[in-house]
Structure 1
Amino acid sequence: MLSDTEKQALQDLYRLLAQRLPHFRPRAAQRQMLAEIAHTFALAREASTDSPAVVDRVNSGRHIAVIEGPTGVGKSLAYLLAGMVMALSRGKKLIVSSATVALQEQLVNRDLPTLIEHSELDVSYALAKGRGRYLCPYRLYQMTGQDTAADLPFDRQFAIWDHKPLQGELSFLRLLAEQFQAQQWSGDRDDWPEVIDDRLWQKITNDRHGCLKSRCPQRQQCPFYLARDVLEKVDVVVTNHDLLLADASMGGGVVLPAPSQSLYCIDEAHHLAKKAVGQFAAEHSLLQAQSWLKKTTELLNRCLSFLPSADAVLLTQDTMQALHDELSQLHAILQNEARFTETDNPAPWLFEQGLLPEGLAVVAGNMALMSASLMKQLTTCGEALLEARKQHPDDELTIDHYSSELGMVMGQHERMAAVWQHMAQHVEPPIPPIAKWITQKREAKKVDFMISASPISAASALSQTLWQKVSAAVLTSATLRSLGKFDLLLQQTGLGWLDDVRCVALPSPFDFAQQGELYLPPMQANPRDSAAHTAEIISILPTLIDTAEAVGSLVLFSSRRQMLDVAAGLPPAWRDVLLVQGELPKAVLLAQHQQRIAAGQASVIFGLDSFAEGLDLPGEQCVHVIIAKLPFAMPDDPVGQTLAQWITARGGNPFLEISVPEASIKLVQAVGRLIRTERDYGRVSILDNRLLKQAYGRQLLAALPPFRRI
């Protein structure tokens, strides 16, 4: 329960912020959100996860709340203030996770410093990033021949390169090394002033397998470990959903603080389920897998003199040869598969409801067993190298180099093992299937195949890796309900399996009926007829937007093709006021838009889905939002198609169960670009007659803010 001391602290700090924060406006919804979060965190679990009491509480979900806080509520202040007070009071860390870099930067660069300064709370914070965002100095020095890696023979020095590095690549790597050694660069990829090529960066970063950890001679200056050491000391950790999910999938507490010792604020929570599906997906290329198997064989031959048992190495090499042969046979089978030979650009081979044909099912079973066995054998070899280091102190440098390379190839084989574990998995209804597909790739004269697999639902994975382990969690966003309900979010995240998860929809601080209006023009064309619909939009836009009026308009499209066709079809005079997404960097486009409005000119932005969320154009910058088409997402990707097949097989309707609810969320987000403050005003126009002609249209309209209809 929330203690009297905690209640008083929250009340006193909120009053203090109200006095000190410039432009602060007290909001009832913000105070309600603060109270909901504090009460949820007061139910944070304290006992071991093995305790029956904890199991009961996990099943009840009392330690988790879902809070929809519309624009203008002041969500970040509410969850940061409540989270910091409760974390300090309960001796826990506060972890704040977001889906976008923009919100992370806002939290770290603006919200947290401002809140701490004016509240005078003694709170420290840091931004958490994945290992892959940091330089591995050991690898960099291998590449450049500097420091302890200088004595490595050339063939070993560049063993992790697919090709001998070019002079320009070496020169750039040496520049990185010099800047890092001179402490003029932190080793954080995001701090380098220019974009570092992905392929080059992969050579000088590391993963958990390749890292030498405490044995690394560069451990004291390693950017990743220095950053992780900071995370252990601060009170608030700001991270992203990808790292949050990756840490959870490894058991939690690997990069981020342990879940049982943390309070979670998951902002932009409507992205969490899809992020999780992507986190648990896996894929690998047949030819690249064969290449890595050969490299691993060569590496083990070099390690042989330091390993106590040649038999173990031979057994591992036998497994790799068997895997190589199985992949070769699979490659031959796929090259002769009719669906790949009868067309130049074949569609992916998607296995309906994740069911493999008998022959491929046998291959998948064999590959799953052998790839899992290989991971165990390579782990044994890695442990043997650790022991050899103690017995051969004069060869520590060489052994460490081999250990690093072995870890790197283990990361590749782990991905292969994950793919085949998914491919071999067969589930029975009502459990959702695994999406499985094979894609042909052509590069020069080579024909390759990408083997891919992914869960279609993250509900089970999130339940096991996150909800059963967290001390307490709050999920929030401006839009979490679909068609006025939380059902879709609860289903996709696995929170629907918990009985007592609290769902709260906070009221908006805006008077929508007074500030805005909704207009549904009498459109004739069916949006499914793209050519006719586009022509009608070109015809009607000049009647909706007065380009002589010095205000901003935002026109949102679901299709890039339609956006470009409409832009090209408008009268020439429109080019003077039109800004089209993709023609300029986003920051430059928005700056030009703001400059035009400030100069007393009209400005019209054409944008896609990414402009329908998170774009903030207050006041005169946006007084008219025009939505060209309802944002239905067609299940044209393998995961979406498999999900649709599964719903259909259960007697459901994928369009009504998935497409319409997801479109509702996107439509509310798009409409939300209009009213950003209590002083904003304007109109929303939707150019899609299905809102009036289809039954689901009434549901979509009912979920929109209560604008005045005209």
Structure 2
Amino acid sequence: MHMPALDDSIQFVKGIGPKKAALFQKLQIHTLRDALETYPRDYEDRTRITRIADIQTEDKYAIRAVVGTEPRVNRIRKGMTLVKCTIFDDSGSLAVTFFNNPYAAALLHVGQEYLFYGRVQGYGRGRTLISPQAEKLSADASHPGRIVPVYPLTAGLTQRDLARVTEAALAAVPGDWPDPLPEVLRAKYRLPDAADALAAIHRPQTAEDVSQARRRMVFEELFLLCCGLQQLRERRRADPGIPFVSHGLDAFFDILPFAPTGAQRRAIREIAADCASGRPMNRLVQGDVGAGKTVVAAALCVLAAQNGWQSAFMAPTEILAAQHAETLAPLLAQLGITVTLLTGSMSAAQKRSALAAVESGAAQVVVGTHALIQQSVAFHRLGAVIADEQHRFGVAQRAALSAKGSAPHVLVMSATPIPRTLALILYGDLDVSVLDEIPPGRRPVETYAVGENMRRRITAFIDKQIAAGGQAYVVCPLVEEGELNLKSAEQHAKDLQATLPHRRVAVLHGRMKNAEKEQVMRDFAAARYDILVATTVIEVGVDVPNANLMVVEDADRFGLSQLHQLRGRVGRGSRQSYCVFFGADKGQTARERLKILCRTGDGFEIARADLAQRGPGDFFGRRQHGLPALHVADPIADLALMQSAREEAEALLAADPALHGYPLLRDRVQRMFREENGEAFN
């Protein structure tokens, strides 16, 4: 008889077969090993049994009850059935409704006791248990509840299918299951061993089992990630880089129209030291809105030019690239350094001329979009690469641009203020500089959180600011289907135009073509419109100094850091700027969140509050391209474990850089990075 092995296909599990196996492939589950590594996304705690009389709120409950009335099947309309019955325990009775599940009628028997688990909806006499799971109980079931794992599904698969497959996978785990975590770390952090953690994550007996197993899985995942990133960083450091000799940056500081902040000077010193080290620089500069990251980038361009090398400055949009070029060209011209713009929408003749200047070396600083990565772009001597707004550029794109030179220095800039520990992990292979001072002379943006009762006054305020020569942004959240109460940008623009017919209103949203978006932004920057109604496509970097009012509709739908980024679009000129957040009337939580923004303009403080309030979740939106996916760890919720994992990885690799003494750990790290990047990690 064949004992199942972890590399066996799941189609041989009883009750699965080839058809269901094809559906499992959509979940990336091909073998029993894949099933073992597909962890539950949630757990239902059916050990806490609630008496019917104790049900207070709409929520999920485990209820031990007897079926009191014969289940009746009602066909409401074609293809739609309801099964209804009543259940009772010693404290009261409760209606049960199954939607589109006529089999439920056949499974439930009057007088039989079951453990029901499902959501209760409605209140008082109208309370109903909706489509519960029902488990038949024997007469001697003293404590029938259990903790039930909930797995990710795809159409055509049920939780029972996933349970079957994971059951078979657990049965195939050998007794001598290897553990990649060194024993000394397991003891230090009191972590269960690998086999016990796997059993507990898939078939926990108690909530504490889940907590301990998850902690072990999270630590392991972060530890593997940190080991791999540390090895990448060390390998980079071993590569020979282009040594930039600093001829002193006094001349650069002299041409600046303002005195740089201490933080800017510190970041520039760190960059100069990296570039002089003989190894390629890989540094992230993260700074709050308006902290002056462009000045730091300009210093790197000057260093490169002084040493006879070109710089490539990559921005996420054409309009941002054009703005960077307009800022840098007159500044660097004072030092005799030429700046060339290269974007996709230039005419063929303009493009030819720019490409020739790049190839000959006449263009010392080349500013552009992703177009800089294209094969047609050949640099004469590329020595420095700058990527603005890093969360738009993945590791792979940085690598493609770097490949245009021989190990050029790389500087990445981000306006998303995040705790340093988190930055070091999320930007894995980069060193980090922080700009935590705002340049003098920037006036704080006056910020207000208001409710709908202020609508007319705010519309009048928009009109007043435009009359005084300013411009206004009005931002609406992205509307999901069915959310009729949210402002859609197009509808809101029509309403504003009708209310203020003498003002010029433009609209900007994600479904527009890129060229259209660019044109609208250019027209707004050139003051051809007074009001720009937009979804958050305006969030990143666009500089319209004349715009001095930001109004955000349904602000309770945005993260605090995102609102802070939006506020950063104003306050860039000499005019006093204002920011108004609608949504303060959407309950106490919304009001308290928005108050934080009214109280402080410090992006790092706001990011911390955002982390504390949102907890685990979508802090970064899309994951960093090119870093291995995290299956169980959450970079925010698990920040403390992440710090420990990083310190332990650094200590272990300092003693054994190639992990010769830990072959299993080395294999797992290689596999983790190979799966993500599709290439050998060695």
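From 1, 2, which structure was distance in nm of label points 7 Å out along Cα→Cβ at positions 314 and 346 = 4.0 calculated on? Intermediate values should be presented prior to the final figure.
Details: 1: 4.0; 2: 1.7.
Clearly, the read-out refers to 1.
For the structures shown (1, 2), distance in nm of label points 7 Å out along Cα→Cβ at positions 386 and 602 is largest in 1.
Of the structures labelled 1, 2, which one yields -14500 when helix-only ellipticity at 222 nm (-39500 (n - 2.57) for each DSSP H run of 4 or more, over all residues; to 500) is computed from its coordinates?
Of the structures listed, the value fits 1.
Supply the structure label, taken from 1, 2, corresponding to Cα Rg over 2.2 N^0.38 Å with the calculated value 1.05. Provide the component values of the computation, followed by the final result.
On the way: 1: 1.05; 2: 1.14.
Matching structure: 1.
Here volume of the Cα convex hull per residue in Å³, for residues 218-465 alone has been calculated and equals 167, so which of 1, 2 was it run on? Mind showing how you got there, number by number?
Details: 1: 175; 2: 167.
Here the read-out was taken from 2.
If we compute FRET efficiency 1/(1 + (r/R0)^6) of positions 338 and 642 (r between Cβ atoms, R0 = 35 Å, to 0.05) for structures 1, 2, which one ends up with the highest value? Could you put the intermediate results ahead of the total?
Values: 1: 0.95; 2: 0.20.
The maximum falls on structure 1.
Of the structures labelled 1, 2, which one yields 0.20 when FRET efficiency 1/(1 + (r/R0)^6) of positions 42 and 186 (r between Cβ atoms, R0 = 30 Å, to 0.05) is computed from its coordinates? For FRET efficiency 1/(1 + (r/R0)^6) of positions 42 and 186 (r between Cβ atoms, R0 = 30 Å, to 0.05), the value 0.20 is produced by structure 1.
Suppose you compute relative contact order in percent (Cα under 8 Å, 6 or more apart) for every structure in 1, 2: which one lands on 17?
Values: 1: 17; 2: 12.
This figure was derived from 1.
Among candidates 1, 2, the computation of mean projected area of the Cα convex hull in nm², for residues 330-553 alone that gave 16.4 used structure 2.
FYI, it's all coordinate maths here, none of it is from the lab. Being a predicted model, the structure only gives us computed values, none of them experimental. Cβ atoms are built from the backbone, for glycine too; each structure is taken alone.
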